[in-house]
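These are the structures in question, set out in turn.
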Structure 1
Amino acid sequence: MGRLFGTDGVRGVANADLTAELALGLSVAAAHVLGEAGGFEGHRPVAVVGRDPRASGEFLEAAVVAGLASAGVDVLRVGVLPTPAVAYLTGVLGADLGVMLSASHNAMPDNGIKFFARGGHKLADELENAIEARYTEYTAYAACAGERGEGAGWARPTGAGVGRVRSYDEGFDQYVAHLIGVLPNRLDGLKVVLDEAHGAAARVSPEAFARAGAEVITIGAEPDGLNINDGCGSTHLGLLRAAVVQHGADLGIAHDGDADRCLAVDHTGAEVDGDQILAVLALAMRERGALRSDTVVATVMSNLGFKLAMEREGLEFVQTAVGDRYVLEAMKEHGYALGGEQSGHVIILDHATTGDGTLTGLMLAARIASTGRTLADLAAVMERLPQVLINVPDVDKSRVGTSAELASAVAEAERELGSTGRVLLRPSGTEPLVRVMVEAADIDQARSVGGRLADVVKSSLG
């Protein structure tokens with residue numbers, strides 16, 4: 001069995017890769033591992049469980065709840081809520097762990113399981129590895145008919161020791177109240193179009209923006225379990241662009257299926273990506289004295305234009321590996337307040353333990369309302385350099401760092417681009433492919449260099 005956990009939990013096609021049996025076993029394993037790590041002894045552990053609207057989330061939630069309760073964990077079912085809401089409630093309710101069922105921006109047939117530790121924090125690699133190891137033990141002992149597995153630490157509670165399960169409907173209002181409570185100013189006078197991707201924020205986000213004073217128009221806000229991310233949301237901005245222009249809105253906000261990311265469009269329908277949102281929020285936070293150490297954290301995939309803009313504005317820029325978990329690790333280690341990814345995962349650490357698309361959108365709208373400037377004007381603080389991303393499939397991605405031929409080609413490309421561009425080769429975390437990213441002063445040069453490098457990747461690693 002390969003590693004179950006990817007860059008953001010366990011994902012796969014629901015009922016094929018991600019089965020009810022796997023969900024149940026992982027939940028039992030997580031209860032045991034997090035219990036040992038977090039010290040459940042002496043009190044009855046509690047878990048918060050939420051999901052996005054996917055049809056498969058219904059049976060997977062039942063499996064997760066069954067696994068947790070069978071391990072002696074009391075379960076609070078919060079229903080359909082965004083990932084950051086589950087993380088927030090895990091923390092504010094003092095729960096011992098949280099579980100979110102979602103495959104984020106993936107298509108409807110997929111689903112996933114994310115675990116949160118006490119406080120609503122994502123798990124470190126070591127804890128994920130320990131859960132996988134314990135899951136392997138669990139499946140081995142569960143296969144033995146009549147065995148309880150006491151010898152492997154799998155004693156099962158009985159009688160009053162089993163976990164109890166109840167719905168926790170108060171979570172919706174608690175989360176919305178939290179979002180409104182941390183805004184620096186109201187949104188009165190703004191007209192906002194929200195694309196909810198028929199996902200987990202279909203109720204939360206419109207409610208939060210409306211309570212904050214905005215005039216709200218929604219699209220993609222009628223989830224039926226089958227239409228999540230289908231031609232809408234942060235991966236398909238066409239409908240949002242058209243709606244913003246049609247309604248004469250000040251801005252548009254797009255979420256993904258679990259609403260942990262946010263992309264935007266300005267009043268003209270032009271896209272404002274995660275790098276630009278980070279830049280706008282960084283200046284706003286510095287102005288309020290909330291940008292600790294005048295530092296922003298982003299990944300190596302951030303546009304070079306973002307780095308240049310931060311330097312011009314006198315802000316420090318810390319780079320991490322790709323993945324919001326690595327951004328978060330750097331933020332927590334050094335006490336930074338703001339970080340994120342070009343894809344729209346933005347972490348405002350004073351108010352969230354993970355990327356929060358609704359919070360990000362509210363903060364962006366608050367900046368527009370407080371300054372009276374358009375989003376297009378605010379986002380112009382950085383100029384996006386032309387960027388080309390080419391996926392090269394069916395190659396041995398493990399040799400990216402050892403191929404002499406590839407290293408020579410990259411060095412030649414970097415000499416050609418000079419200080420006005422850069423090259424990044426990144427093996428995919430989940431597929432047998434290598435991503436070739438090239439930035440340059442103009443798009444033709446980026447395409448030319450990217451195409452040549454992609455050919456070398458194919459010939460040297462294929």
Structure 2
Amino acid sequence: MTNSSEAVRFPDSFIWGAATASYQIEGAAQDDGRGPSIWDTFSRTPGKVHAGHTGDVACDHYHRYPDDVALMSELGLHTYRFSIAWPRIQPDGTGPVNPRGLDFYDRLVDELRGRGIEPIVTLYHWDLPQTLEDRGGWTNRETAEAFAEYARAVHTRLGDRVNTWTTLNEPWCSAYLGYGAGVHAPGRTDPAAVFQAVHHLLLGHGLANQALRAAGVSTLGITVNPTSAFPVDPASEADAEAVHLVEGLQNRIFLDPILRGGYPADMLAHVSRFTSLEHIRDGDEKIIGEPIDLLGINYYSPTYLTASDGAPGGGGAFPGTEGIEFVAPAQPLTDMGWQIQPSGLTALLTKLGRDYPGVPMIITENGAAFPDQLHPDGDRVEDTDRVDYLDGHLRAAHDAIAAGVDLRGYLVWSLLDNFEWAYGYDKRFGIVYVDYLTQRRVPKASARWYQEVIRRNGID
């Protein structure tokens with residue numbers, strides 16, 4: 001493992017960037033024909049989002065994007081990963097395309113390319129048009145089919161200037177947190193719906209993959225948030241079985257059909273405890289398994305598990321895990337209460353590289369929330385805890401590369417402080433501070449540190 005005091009250098013072709021998501025930063029929730037999303041509805045439901053916050057204004061990126069792109073250029077970013085708001089493109093989820101919605105992304109892509117920043121488009125980062133949810137959302141096969149049509153419409157406008165496309169961001173969160181735990185939009189708590197949503201999200205990925213390939217896309221992928229899970233007792237067979245089940249629910253149920261052509265048998269047996277498998281039709285796994293070029297990995301924190309009679313398991317986020325204790329995270333923690341363990345990233349990347357060889361990876365999100373305070377002079381934020389977090393995780397990524405993992409790049413989460421889903425504006429993940437009253441941006445110490453990392457292509 002790399003010593004924290006050692007200088008490290010990344011491959012010459014390594015890509016450095018930052019990531020955001022549409023609902024978290026754009027604002028302009030009713031501008032230019034945008035329709036409502038499930039997050040508009042969820043954030044207006046009493047008790048669902050901290051302090052009743054919504055994404056109506058967020059960081060006002062919709063109007064301030066030129067300044068934000070100028071800031072990206074100042075930091076030296078090679079690439080910027082952003083998501084498209086489906087309700088801007090098709091306000092009802094299907095039917096006619098709203099040209100004014102596409103106009104915004106047209107302007108954004110041109111601004112990025114004019115500054116020498118390569119855009120990476122994520123087609124779905126959780127803001128499903130509400131009208132589709134009203135018809136069943138991701139539990140409905142028609143949503144997967146609509147997603148492919150939406151993907152085709154976006155590519156028709158942007159495909160001449162966007163080279164790298166990702167279909168979904170963290171489908172585990174969409175399915176399990178949205179349809180099982182109820183803590184994300186649409187706020188449902190039905191384990192059968194969870195697994196129907198898992199399949200239709202994956203089918204949507206596969207159908208969009210086919211549509212984009214037919215349109216000429218050469219670099220296409222998906223972003224997942226696989227767990228980096230460890231047994232409390234490495235010598236315990238029961239703990240190992242607990243890890244295998246949880247990895248099945250968060251990792252293998254997605255990655256096996258995408259990269260191996262089919263669902264793992266133990267996961268199909270597990271799913272059948274909650275719902276019939278009628279939603280999985282002949283030929284679906286072939287569609288889901290169409291080749292991809294890049295696998296996006298989001299990592300924040302490890303998970304520790306132990307078998308324990310009577311333990312409640314992971315609840316709606318992990319249906320059927322009764323008898324497994326999800327151990328409380330150990331210090332040090334981020335402001336989210338997430339354990340800081342950079343070696344968990346190395347372990348995850350090396351395991352994925354071993355289990356799914358031949359697919360290049362990119363870290364599409366990694367970062368941390370801390371209770372940042374603007375300095376009294378108003379011009380700086382000394383977020384040394386975030387610098388330490390990023391330093392450790394970049395060294396962990398370098399360790400994975402040294403172990404033979406084909407890792408192509410690193411995108412910090414997030415460029416800006418933003419609407420952090422059910423936490424509203426209470427948690428700050430950005431390397432750039434946002435004053436939500438004035439919308440003033442202040443690069444934090446972490447932004448200047450990251451700027452130097454990019455310039456050096458490494459850490460001194």
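Throughout, read-outs are computed from the coordinates displayed, never taken from laboratory work. Just so it is clear, the structure is predicted and the values come from calculations on it, not from any experiment. Cβ atoms are built from the backbone, for glycine too; each structure is taken alone.
From 1, 2, which structure was FRET efficiency 1/(1 + (r/R0)^6) of positions 285 and 413 (r between Cβ atoms, R0 = 35 Å, to 0.05) = 0.45 calculated on?
On the way: 1: 0.45; 2: 0.65.
It was calculated from structure 1.
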Next on the checklist: Given 4.1 as the derived value for distance in nm of label points 7 Å out along Cα→Cβ at positions 5 and 373, which of the supplied structures 1, 2 does it correspond to?
Outcome noted: 1
Checklist entry - If distance in nm of label points 7 Å out along Cα→Cβ at positions 93 and 109 is computed to be 2.5, which of 1, 2 is the source? => result 2
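For relative contact order in percent (Cα under 8 Å, 6 or more apart), the calculated result is 19, so let me know which of 1, 2 that is. Don't skip to the answer; put the middle values down first.
Values: 1: 12; 2: 19.
Here the read-out was taken from 2.
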Checklist entry - When distance in nm of label points 7 Å out along Cα→Cβ at positions 125 and 269 is calculated for each of the structures 1, 2, which structure yields the highest value? => result 1
Checklist entry - Looking at structures 1, 2, which one was Rg/Rh (Cα atoms, Kirkwood Rh) calculated from, given that it came out as 0.99? => result 1
